[in-house]
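Student: Next come the structures, one after another.
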Structure P
Amino acid sequence: MGKRSPVFKYIFADYAAANLAWLAFNIVRYYEIARLDGFSSLSSFLLYKNVILGQIIISGGWLVLHYYSGYYNKQFDKSRLSEFFTTIGTTMMGTVIIFFALLLKILPDSIRVYYEQLSYLFLFTFGFTYSFRAIITLSTVRKIRNREWTIRALILGTGEKARQIQELLNNPSAMSVYNIQGFIRLNQTSSPPVIDNQFILGDVDNLGTLIRNLNTEELIVVGESDDDLPELLYSLYQYQLPLKLPISHARLLTGSIKVKTIKGFPLFDVTNHNFSEGEKNIKLTLDKLISLFLLVFLSPIYIYLMFRVKRDSEGPIFIKQERIGYLGKPFIMYKFRTMLKDAEKDGPALSSESDERVTPLGQTMRKYRLDELPQFWNVLKGDMSIVGPRPERKYYIDQIVKKAPYFYLLHNVRPGITSLGMVKFGYARNADEMIERMKYDILYYENMSLMLDLKIIIYTFQTILTGKGI
C-alpha cells in the first residue's frame, strides 16, 4: 500500500476531540452551575485543579475505551456506517462512566440537572469525536477512490477464475483497494494458464522471496481446482498475511463460518473469525495480566514442582517442544517434565493412561494439569492464550490434515493452555482422537466469545479440582 492513514491520526484526533469536548462541557457547566457556586470567572473555573485534572485523566481514559472498542485495530478497512455506530456506542458508555464516577457527586441534587449535564457531555464528546473521525475516513475513501492508497496483493492462480478476479479488482468504475502485483503459478497439473507469461511472477516455491521483494500485503488464492486448496492454504500461513478467497470456495470451510465480502467484492478472509475486534483486545490484555499475576502468585508452587521433578527422576525439569501456533508460526512451548528421560528417543509418541514412560509424579501432575503451568510464560510472551485450541506438533498436524484439512482454521487464533477440546475430550492418544478432540476446538472457533472463554475456564477448574485431567 502507499502511504496509508496511520493509526496515530485516529488516536490524535480522538485525544483532541476528548479535550475539546471536556472544555466545551465545562464552559457550559460554568454558566449553568459553577458560577452559582462561587467561581468568579470562567477562567478561574477552567483553571481549577479538579477541572484540569479531569482534562488529563478523562482524555486518556477515552483513548483506553476506544482501544477496547476495537476501533484502532483496522485503520484502513473501515465502514462509515459501522464507524458511526461504534462511535455512538462507545461515547454512550464512556459518558455514563464519567457521569457516575466523577460528576454525580459534585452536581446539584436535581434530576433535571443530571439529565442536562449528561446530555451535554454526550453531545459534545460524540460531536467532536465523530466529526474528526469522519474527516480522516472520508480522506481515506477519497484516496482509495483515486487509487492513491491500495493494498499490494498477489493472486495465486493463473486460470480463468484468477483472470476474472483480476479484472474485477482492477475495474476503474469500482472502488477497489487492490493493486494486483502479479500472478503466482500453482503446483497443479490442470489446464494451461490463461494469464500472459509476463504477469506470472513465479511459483509457490519462491513465493516467500517475492513477498519480501514486493512488500506484498495480502494473498488472493484463486486455484482452478479445489482438491489441493486446503493443503495450499495451510502452507501459506507461514507468511502471516491475510488470505482472501473467492466466495465460491466458501464450501471448503465448516458451515458456521461467517463470510464477509471485502469492499463489496466477492472475496472473504479465511484468516478472520467471529471474535470482535474489541473482544480481541480485551482477551489479549486479560491474558497478559492474569498470566503475570499467576506467575508471581504461584511462584512457590513452581519452585516446589521444580524441586520435585528434579528429585523424582533423571532428566531436565522442563520439556521444550516446538508447536505450531498463531498463523502457522512455530514456537517453543514449555511444560514440566512428566516422562522419563529420552521418552521419545524413537520419535514422537502420544501418551496414554497406562504409559510406562510417565513417572509417578508425572501421573499426578497430569491428573491435575500441573504440568501445563509453565505455559503461562508462553501466554505472557504472546505465543499462546489462556483459552484457545491446543497447539500441536507438526508431526501430528501432517497426519491430521490428511483426514481433516479444515484443521488450518484453528491457526487463525492463538493456541491455548486450556480449550473446549481439553475439557470435553481430554488428552488424545493417537491422530484419530486428535481429530475427535479437534471437533470441539472447531466448535469453539465458530462461537468464540469472552463468555465462552469464561465457561471453559470454569470447566478447567472443575477438571483440576476433581483430578480428572487424564
Structure Q
Amino acid sequence: MVIELIAARMLAPYIGVSLYTWTSIIGVILAGIALGNYLGGKVADRFASPAVLAIVFFAGSLATIAILPIIKVAAPATWFSNMSVMLNFVTKVLCIFFLPAIILSMVSPMVIKLTLADLGQTGGIVGTIYACSTVGSILGTFMTGFYFILWLGTRMIVWLVVAILILMGILVWFSWKSPGRWHLSLKNLIMWITIIAVITTSAIIFQFRECWQESYTRESNYYAIQVEDEYNAKILRLDRLVHGYIVPDVRILHDYLEIFAKIVGYVTTENGTPRVLHLGGGGYSFPRYMEVVYPGSINEVVEIDPAVTEVAYEELGLPRETSIKTYNQDARLFLIQRKTEKKYNIVIGDVFNDLSTPYHLTTLEFDKLVKANMEEDGIYLFNIIDDYKRGRYMPSVIYTLRQVFNNVYVFSRRQDPWLFEGRGTFIVAATDRQIDLTQYKEFVTKGASETAYGHLAGFPISEAKLREYLTERKPLLLTDDYAPTDILAVLLPGGG
C-alpha cells in the first residue's frame, strides 16, 4: 500500500494525477499481487524455508530500489507516445511497479506455509496472517498519506521501505527457527554473501542517489513543487504543469493572465476597487497584479495547499505583509462555509489538478454556488486547457455554465483557434451582464496595434461560432453525480 500510494505522487510530474493514473496504478499493482501470490504459493510448496523467505525480502528491496532509476527513464520516455492514453499510462506503470508488486506479494504465501504446522488450525492461522497484513497495510496507508510524504518526500519513503525490507530479511534469517543456521555449509555461505551483497549494493546506490534522483523545491501532500530560474523570471511548476512566471516588477508573462487583466479592466471601468476571489493561488501572479494595479481592491485567495503559499512567500517574492488574504482550504468548502454577506465582483477560477480543474469545481452545483456569492453584475473568469478542435472538456464546461449564467463568452489566444493543433489555453467568462464584444475590442485595442491586441487580450469567439462549436462537440452536462472531467481533459479522439 505504501508503494501504491507513492506511485501516484512519483508519476505526477510526468503523467499527472488523473483518473487514468490511479486506474493504471491500482490495476497494475493488483495484477502484481495476483501473480505474486500465485508464484509465492508455488515456491512455498517446493522450497519453503526461512532462507528462501529472507531472499524474497532481499529481492523485494532491490526491486524497490530499482523504482527510482527506472521511473526517471520510463516515465518521461516518448517510446509509448503512439499508444492511446490508457495503454501509455498502463505500460509505464507496468515497467516501474509491476516487478516490486510481484516480489513483495510472494511473502504472504511463504509465511503461511512456514507457520502452518497443524491442518486443524488452517483457518485461524491464515486468518490471523491476513488480518495482520491488512492492519499493516492500513497503518502504512495512513502514515504515508498523512505524514510520511510531507515529512520525508516520496524518494526517501522508497529508501525507508528498502531499509525495512532488508531488516525483515535479516530478522527472518536470524530469528526464525532454523536448525543448522550457524553450521559451516554452502547454503549458509551463500546466505551470508547475499545479505552482505544486498546491504552493500543498497548503501552504494544510496550514496550516489543524486545522480538519478529527482529533486524538488518542496514536496507536499498535493504536489511536487519546483521553482526554476529563467532569465529574469521564476517559474513555478506543480507536478508537470507550469503554474506561473513571476518577475520582480509584477509584470504578467502568461498569455491567459493578460486576457484576465483586459477583461477585468473592461468590467471595472466604473469600479476601481473590486472585490475579487481567486480560486487557486499558484505563483500569486494575478492577485499581486490586482493588488498593485487596483489599489484598494479586495483580493482573497483560496489555495488548498499551504506549501504552495509558503513557497510563494519564500521563493517567489510574495511579501508576508501583503493585503492579499489567503485561505488554505478547498475552494468549494470555502464557499459553502463562507459566512459574510459581502459578495464578489469578480471570481477567478484558476485551479488545476493536472490538465483539468478538479471535477467538483466544474459542476452545475458548484457554478450555482459561485453565482450565489457574486454580485448581480459579477463575472466568473475560468481558465481552461483543451484541444479546441477535438476536445470535449471545454465544451462541457461552457454548456454547464450556460445553465446557470445568462451569458458565457470564450476568449482564445489565437484569432482562429481552428488553425491551432493540440491543446491550448482559453478563458471562459460567465456572467449575467451583457458584454458588447465590439466595445470590448475597442477598449482593448485602444493605443495598440492589432497584433498587440492579439497577444495582450486574446480574441473573443462570436456567439454564432460558439453555438456552432457546442453543437458540433456534443457537450455533457457536468453534475455532482456525473463529471468525468479528468477523462475528458486527457482522452482525445485518436489516442491524443
Structure R
Amino acid sequence: MTTAAIARPADPPFTTAALAAFAATAEPSDAARRRAVAAILDTLAVTIAGGREPAAERLRAALTPVAAGAGVATFWDGLVLRPEDAALLFGLASHVLDYDDVSMITVCHPSAPVLSAALSAVPAAGLSGRALVDAFAVGTEVTIRVGEAMGFRHYALGFHATATLGTLGAAAAAARLLGLDATRTGHALAIAASRAGGLRRNFGSMVKALHVGFAATEGLRAARLAAVGIEGAAEPFEGEGFLHAFSGGETDRWPATVSLGTPFALEHPGFEQKRYPCCYMLHKLIEATLRLWHDAGIGLDDVARAVVTMPRGGTKPLIHPVPATGLAALFSGPYAVVAALADGRIDLASFTDAAVARPALRARLADVTLEEAGPELARGDEIGAAPVTVRLELRDGRRLAREIVASPGSPQDPLGRDQLAAKWRDCLRRGRPDLDAATADRLFAAGEDLLATPRADIWLAALTGTGETTGERR
C-alpha cells in the first residue's frame, strides 16, 4: 500500500498530544491494574534469572558501579549503578532468556523494556506500589497501541518491535514516574521516537536482548532530558514522522480503529505469559509435540520425520534451523521439535549450549520441516490466533498429528497462579540461589499485594538484597 492510498479520517481518534496526555494522567481500570501486577511479577522473575546469563555478566563487568544511595541497586552481587546503566542491565537480563511476556497485537514483548525503565527511573524511597503499577500500565499501553497503529508491516520490514516500540513505552513509564506533565511527556516521546531502533536480524545473538536494554535506557534518558527542558517536535508521530518511517510508508496517521485504554491491552486481550523460555512462535509447536510425546508414548527414536505447519508470517523470527548455541536455539523450530521429542519437556535447561550441542539431536534437525500455509495475515494478533499443526511420521509407518489453536500462556490457555508462582520460584533459584524456597514464596506473596503496598521500595530492596525483610542476603 502506498501513502497516497491511505484512508485519512477527518477526525483521528488521537494525536501525539493525546498520547502524551494519556501517559501523564490515565487511570488504569482495576482489572488492568491486577493484570499489571501479574505481568510485573512474571517480568521480575525472568529478569532476576537472566542476570546470571553470560551476556548479562559480560555487560555487568563493563559498567561502572556507584556508591550505595547514589544510583539504582540491582538484583545481583550488591551492585549499584547509574540509572541509565541499571536500565541497560535490567533490559538485557529481562529478555536474554526469551522468557518474558508477549503481545501478539504488535508481535512484541511489552513488559520487559517498560519495567526495566520504570525500575530505574526514580529513587525507590517512597515509591508506592500503585505508582509503579500505573506507570507500567500506561507504558505498555503506549508500546502496544503505537505498534497497532502501524500494523504487522513494521515487524515484516525487519524491525525488532520490542526495541522500537519499547523505547516509546519506556519513555512514557519513566515520564509518569518522574511526574512530568503532558507537555513534557510529549517532549519525552518525541525524543524517544528519534532514539528507537533494533533489527530482527540480530535474533539469536546477545544483541537481541541488548535491544531491550537500549530501549529501556533511551526511554529513561528521553524522560530525564524532557524533565530538564529539552524539547522535541509537537507531532513526531504524524506526517513524515515515526508512523510513516517505521511502517515503510504504509501509514502516517492514527487509524480510527486504535484507541488508548478503552480497554487497556493488559485487560483485553491481555498479554501472553510464556510457559516455555524461547521465542513465542515456537510455543504452539512445542505444545503440540509434547502432547504427542505424552499421549502416544513416543520419543525421538520413534520418529522418522516431522512437518510443522504454521500460519503465513509465523516462521519469520525462526531464523536458525541449525542452531550452534543456546541463544540461536531460542529461534529454531527444528531444535524445539527434536528437543521436545528427546526429553519430553522444554525448560530453561533445554537452551544451554551443551543441550543444543548434543550429537543425537543435531543429527535429526534436517528431519524437521517448517512450512507456512493459509492466507496472508495482516496483523500480529491474527498470526497469534492461527493454528499450528505438528505431523509426525513414525518409523513403524504410523502417522500422528496434533493441532494447537490457543497459544500456551495466552488468556485462552493462561498460566494459573500456581504456575506463575512455580515460574517465579524456578527463576529466583537460578538468579538468586542464596534465597531459599520459603523466602522466594514470601516475596511472591508480597508482590501479589503490590497495589496495596505504600512502600514498593521495601519489597524491591528485599529482591535486590539490600533490605532487612524476608529477602535479606545471608
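Student: Could you figure out which one of P, Q, R the value 13.4 for mean count of other Cβ atoms within 10 Å over residues 31-38 was computed from?
Tutor: So the calculation was done on P.
Student: Looking at structures P, Q, R, which one was Rg and Dmax of the Cα atoms in Å, for residues 39-246 alone calculated from, given that it came out as 25.8, 85?
Tutor: Working through the options, I get structure P.
Student: Suppose you compute distance in nm of label points 7 Å out along Cα→Cβ at positions 47 and 215 for every structure in P, Q, R: which one lands on 4.1?
Tutor: Going label by label, the one that fits is Q.
All of the numbers you see were taken from the coordinates with simple rules; none came from a lab. Every value quoted in this text rests on a predicted model; they were computed, and no experiment measured them. Cβ atoms are built from the backbone, for glycine too; each structure is taken alone.
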